[in-house]
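Just so it is clear, none of the values below were taken in a lab; they were calculated from the coordinates. Everything quoted here is computed from the prediction, not taken from an experiment. Cβ atoms are built from the backbone, for glycine too; each structure is taken alone.
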Structure I
Amino acid sequence: MTPGQKKIIPPFLTLAVISFALRLYHVNQGLWFDEIHTLAFYASKDLHTVLTSLKEPNNHILFSLLAKISITIFGISEWSFRLPSVIFGGLTPPVCYLLFRKKAGELCSFLAGVFMSLSFWMVWYSQDGRGYAGLILFSVLSQVLYLDWLEKGGKRTAVLYLASAAISAYFFLYGIFVIAGQIAYGFLIWLRAGKEKKMTSFLLPVIALAVVLVLYAPGLPDLLSYALSPQGGRNIRSAWFNLQFFRDLAETLSGIHFLWFAVLMCGISVLGLFRLFKLWPGLVCLYLSAAGLLIFSILAARVFICARFLTFLIPFFFLGAAAAIDWFAGATNKKLPLLEKNIIAVSLAALICFCLSVSLARYYKLGKQGFKDAALYIQKNHPGKPVVSFGMANIEFLFYCPHARPHPGIKPLSPDDVTGGVLAAFYPQSWSPGNVDFIRNSCELEKEWPSAGYANSTVYLYNCFKKIDKNEGPGK
């Protein structure tokens with residue numbers, strides 16, 4: 001490295017230290033529903049199951065494979081199961097700084113890295129036994145490498161692009177929309193360039209898509225069967241394009257749980273996109289086309305959508321926010337030369353970092369889902385009492401409370417099920433109305449553990465110690 005290039009080492013190491021420190025802290029917090037499901041039904045199973053089972057989209061294949069290797073070496077624990085995500089999530093802010101600085105500038109790229117380091121949703125995905133951290137990192141790599149290849153060519157860049165694109169989609173299936181966006185962008189470039197331009201501008205991502213389809217081929221029959229089943233992808237229920245989805249999306253992208261500030265951050269990021277488009281139009285087009293294709297496909301197929309399906313947008317979102325700050329600081333400095341640009345930018349960034357830190361502290365305090373906390377509470381305060389694991393997550397709770405008796409929310413409860421014991425309950429929207437009334441009339445809410453992320457992930461503990469009249473059952 002030349003002396004000029006060595007100046008990137010301090011900011012890179014600063015981002016790496018902050019990022020890994022925040023992702024290693026509290027990494028042993030309790031697993032939540034999707035993590036337990038992934039661990040129980042995929043990562044702990046045989047290699048054939050890991051690589052071929054797609055009966056539901058919970059199997060993020062590449063993550064499940066890496067997690068299987070990790071828990072085989074270190075044993076089953078929260079940290080060992082999450083280790084692949086911790087590594088890729090911890091690398092994302094410093095790597096994005098290196099990728100962005102060539103086009104977006106030093107200050108803008110560093111601020112984007114700081115925001116990513118402090119975003120509680122970025123920390124969540126980095127401590128999540130799922131494939132989202134890998135998707136985020138390798139989708140950024142594929143976008144930048146693809147643009148670099150379009151600009152300069154080169155076999156090495158092409159190979160690195162193909163690898164990163166395939167890896168991102170193998171971490172999470174919806175990474176194919178990032179590749180689809182690249183195909184669309186390359187096709188438009190080819191059309192504009194005329195016949196003298198070779199078709200390789202969009203054929204390279206077509207090859208990447210073909211590689212992904214080969215990787216997923218063993219599980220495609222399972223995936224198609226799930227998507228067409230009433231219980232599968234078409235069972236959208238509340239997971240659709242409603243106000244709750246857009247609220248979740250704003251909070252996911254901004255990493256802030258204050259809705260008003262999340263919306264403000266979205267506005268800042270959108271403003272920054274206009275500045276970013278002048279600096280790096282290709283990156284803006286690639287990300288917007290990927291998001292547009294994903295949303296259009298889900299609308300056309302009418303399958304459910306969650307905000308986390310669009311997590312690949314997070315680095316792009318924070319780059320837009322950083323670009324807006326950089327532009328505003330520069331414009332203010334021109335009007336008021338006494339105010340230095342860097343001081344203005346750092347002051348605005350500090351305000352955003354403060355809000356991000358508050359949400360991050362809340363995440364550490366509440367955690368993902370209170371299964372582990374509820375089990376420890378029951379063990380301490382109600383030893384020997386019978387426990388009913390009730391609701392949609394009735395099987396998953398057994399990971400922390402193996403002596404509990406599982407009971408699905410749609411099946412009627414009876415006095416014999418709960419009298420003299422405690423009811424650990426989850427996902428009230430999955431309970432039958434009769435069970436809701438029965439619990440309200442027959443048990444007392446003793447404690448609840450809200451989630452830092454999803455409102456429907458709250459864990460409730462009811463004590464049902466009083467004697468219940470058998471005529472109070474919902475079936476009576």
Structure II
Amino acid sequence: MSAVLIFIGAVLRLFMLRARSLWFDEASTLLLASVPLARLPATIVRDEGNPPLFAALMHGWIALFSDPLFGLRLFSALSGIAALFAFRALARRVLPEKARAPALFFAAFSSYWVHLAQDGRVYSFLLLLALLAAIVVWDLGERPTVRRWAAYAALGVAGLYAHYYFAVVLAGHALWLLVRARRERRPLRDWALAHAAIAAVFLPWLPHFRDQLRLHVHDPVLGEALGPRHLLDTVGTIFYDPTFLGLALPQWLPVAVGAGVVVLLGFAAARARRANAVERSGLVFSFCGFGVPLALILLVELILRRPVTQARYFAPLSPYLFLCAAAALDGARAAARGARMLAMLVVVGGLAGYYVSAAYVDPKLGALADALRRTDARRPIVYVGTYYYLPMRVYYLPERPQYLAAEGEGLGYDYAGIPPYDGLMGRERLARLGPCLVIDESRRLTSRLASAATGRQLAPLLFPRP
């Protein structure tokens with residue numbers, strides 16, 4: 001059964017891999033991957049909020065492909081497929097046998113995981129690193145060896161250089177290992193050395209991290225704080241992620257799914273109290289892997305008084321929710337079977353919504369680019385909003401001159417520094433521009449997405465004088 005689920009999961013991650021348009025963050029990844037490695041740290045600090053590992057890997061990886069978008073997403077898909085194998089190995093360690101198949105079903109059919117695996121960003125790779133680290137952590141709790149400690153340190157370093165949120169993952173692991181070491185009177189020297197090694201290798205990047213915080217602390221990329229409703233919405237998204245189709249669905253739907261997952265977590269906690277020692281250890285490990293990072297995220301938001309997370313940042317925490325949900329649904333009674341079937345239907349429904357979204361709802365920038373190619377090639381393209389500008393300029397229409405009509409302050413990205421020309425236009429520069437095509441994705445100026453105008457017409461509309 002597990003081999004069949006992994007095969008289906010692999011097919012799902014490769015199916016319609018190129019259906020969705022390249023979106024802004026993927027275009028940013030392509031742009032960063034084209035930067036020479038010597039200049040990558042400075043560019044990462046200027047234009048990104050993440051560490052450099054993924055962009056550095058993509059620098060070499062996408063050079064193997066004629067279509068960089070396909071290469072970018074294929075890497076995520078392969079990471080997602082490898083994550084299924086890693087999740088199966090983790091489930092075999094922490095769950096009773098009957099609960100493993102439902103857990104792997106959630107992982108294989110999760111639209112959230114499929115979305116990560118078809119997105120040219122770091123999160124599918126981050127999920128794989130987190131799962132590998134979880135396996136090593138569990139094995140260290142059972143029988144610590146020097147080789148396992150070395151593997152844990154290496155995965156910790158890779159995780160931190162992939163995404164800063166891996167720090168909260170390591171915090172959950174560290175607490176689990178510390179409690180296990182003390183309970184069984186094992187020496188703490190290896191525990192301390194492994195974490196010291198992780199800190200030492202990451203230390204050279206800390207000045208760059210400080211600069212990123214200073215430059216991007218006010219970027220408008222995060223939504224609401226992680227209050228009860230947002231938390232339920234995020235947890236629900238992990239089981240039910242219809243992506244763009246979600247814009248047309250009731251906003252309470254993922255919240256309701258999240259509330260159902262919380263109920264399952266309550267049943268899993270109750271099960272842990274009456275389970276045998278082996279099953280209880282697996283459930284406590286899962287709760288620690290999700291609960292400790294969540295508590296730290298809430299603490300950071302409380303201290304900073306601002307949001308610090310998005311749903312995709314929960315990628316390394318999501319496996320523990322699948323493990324706990326499967327453990328809660330493990331049972332032969334009619335109620336357990338009915339709840340298990342309902343949970344599976346919810347997950348499959350989210351997957352169907354994701355593919356419908358990818359095929360019909362997602363913005364089709366490729367079609368827009370084809371339409372623009374049929375216009376006068378001498379006319380430059382001016383974008384009123386930022387969202388389409390980077391994908392169109394970097395990937396779809398790199399041969400056409402393209403400009404962004406916006407002021408430089410508060411944009412959260414150095415649009416003037418995008419090679420090979422400065423495309424950021426203020427009022428005076430725009431007024432000197434002749435006939436152009438205007439792309440207005442928010443329909444600020446007209447009801448049409450694309451229209452013809454001149455720079456002189458646009459300047460007073462976009463930059464009214466006080």
Structure III
Amino acid sequence: MGKRSQNHADLPLKMVGSTSFGRYPKISIEETYNFIISDEWLVPSSGFKKVLEISRIDQGRGIFASDKYNHLVVVIGNEVFIIDTSFFTKISIGLIDTLVGDVFMSENHKSQIAICDKKDIWIFDYAASTFTKANLGTSFLPGYIDFQNGRFIAPNLLDQTWRLSAIGDGLTWPFDSHSVGTFQTKGDLPQACIRVPGGGNQLLVIGNIVTELWTDVGAQLFPYQRSSAYNIDYGCINQATIAASDKFVIWLAANEKSGPAIMLFGQGGFEQISNDGINFKLASLKHPEKSYGFLFKQDGHLIYQLTFYDAEDNFTYAFDFNTKAFFSFTDEKMNCHVAKRVVYFDNTYYFVSLAGGDLYELNSEYLTYDGEVIPRIRIPPTLRLPDSSPFIANNLTFVIEQGQPNADKYNDVSRIDVSCSYDGGQSFSGNFGVDMNPLAQRKNRVVVWNLGLANELIPQFRFWGTGRFVVGNGALSIYQ
């Protein structure tokens with residue numbers, strides 16, 4: 001009997017990819033942790049470093065960057081601080097009446113910074129060095145606050161109205177026909193009023209289940225006029241997920257007929273950016289209201305980071321507008337990312353944390369989380385033949401940068417742990433460790449041999465080390 005020939009082939013190993021899993025593992029469990037894609041390579045997401053210790057007891061609640069005042073304003077617990085980033089000195093300017101909860105801030109064209117804790121509005125006047133609580137009365141409970149055309153604007157969380165401050169005076173909030181708008185499209189309560197970036201005089205008034213578009217037309221009785229031909233049939237689950245760039249507004253949305261989704265409004269209109277897999281994950285949330293969102297840039301990539309911090313949910317997704325792809329971000333223990341609110345100031349990003357009352361700098365130059373190793377993981381799409389017939393996986397290989405200087409807690413050597421699933425992502429094998437080459441040994445390939453018999457194979461790669469990892473695509477060599 002003649003010897004049976006073996007058919008050799010290479011299957012593409014998609015190492016460069018995003019978090020794009022399907023509804024069920026059999027469809028796809030593709031996921032990328034703490035990387036983003038740049039020029040068709042995986043590169044590290046930003047690390048961070050503590051730059052100022054503020055409180056060991058209380059949690060960060062809000063942060064605001066004032067270019068006019070050239071300071072950061074930070075709320076930790078019930079205390080408000082101003083921070084000079086030139087010398088990283090902090091000065092306490094006052095106490096607010098709440099200890100926990102979201103805090104929103106905005107600035108007018110005078111010297112006033114408004115601080116709203118969804119109970120009161122406090123005005124810090126840095127020219128007069130005063131910190132004063134506005135007299136809002138008993139019928140006005142303010143929410144997310146913004147500024148447009150000379151006035152602070154805030155929703156009233158008690159009823160269907162939203163309010164305008166006096167021009168140039170955040171301490172005065174008149175209760176008259178010139179200063180009170182009414183939510184009209186549905187029986188809903190406004191949650192946020194936010195200026196449309198690049199939209200001239202346009203204003204979004206966002207409720208729980210619907211969003212209205214208003215325009216400041218300068219009318220004598222009430223300056224804003226609602227668009228009668230357009231509204232967005234989604235509201236906001238939590239005002240703390242709202243973020244604005246120079247072109248659009250993005251937030252975690254929902255309405256009375258559908259579950260959470262990530263929505264965007266800009267000059268091109270309204271669109272949903274979350275895909276089927278992400279929406280399925282969002283639909284399983286136990287407490288979607290326990291969430292935070294913000295925008296930041298990493299080396300030119302505009303990223304929206306959305307965190308669900310409840311213990312039953314506990315994950316973070318990041319959407320990269322450059323690559324139109326989602327990624328999974330974590331802390332060093334694979335819990336949700338700790339950044340809560342982020343601002344851009346003095347050519348870098350600063351954030352307050354879910355994990356404590358300190359100030360951190362977020363930057364791609366940092367390859368650790370304040371010295372802790374960042375878990376970086378890539379799970380590529382399932383490898384299978386078109387007819388799903390069995391094969392023997394001889395080896396897999398991919399391109400990676402090696403020979404970078406390392407000085408970490410893993411014996412001064414960066415490492416990749418490889419494991420495999422042979423049952424559609426239901427379980428993975430034990431890890432096989434591959435040490436990275438040290439400085440000056442810059443071979444650019446990783447090869448893993450003898451992966452066994454399978455009719456579908458899902459490898460998982462865990463990258464450990466305090467240096468950088470730059471990862472390219474590869475191939476799985478098989479024969480039948």
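Odds and ends about this structure:
- Answer label among I, II, III for the case where distance in nm of label points 7 Å out along Cα→Cβ at positions 302 and 446, calculated from the coordinates, equals 4.5: I
- With log10 I(q)/I(0) by the Debye sum over Cα atoms at q = 0.12, 0.20, 0.24, 0.28 Å⁻¹, for residues 54-125 alone derived as -0.38, -0.79, -0.97, -1.17, matching label from I, II, III: II
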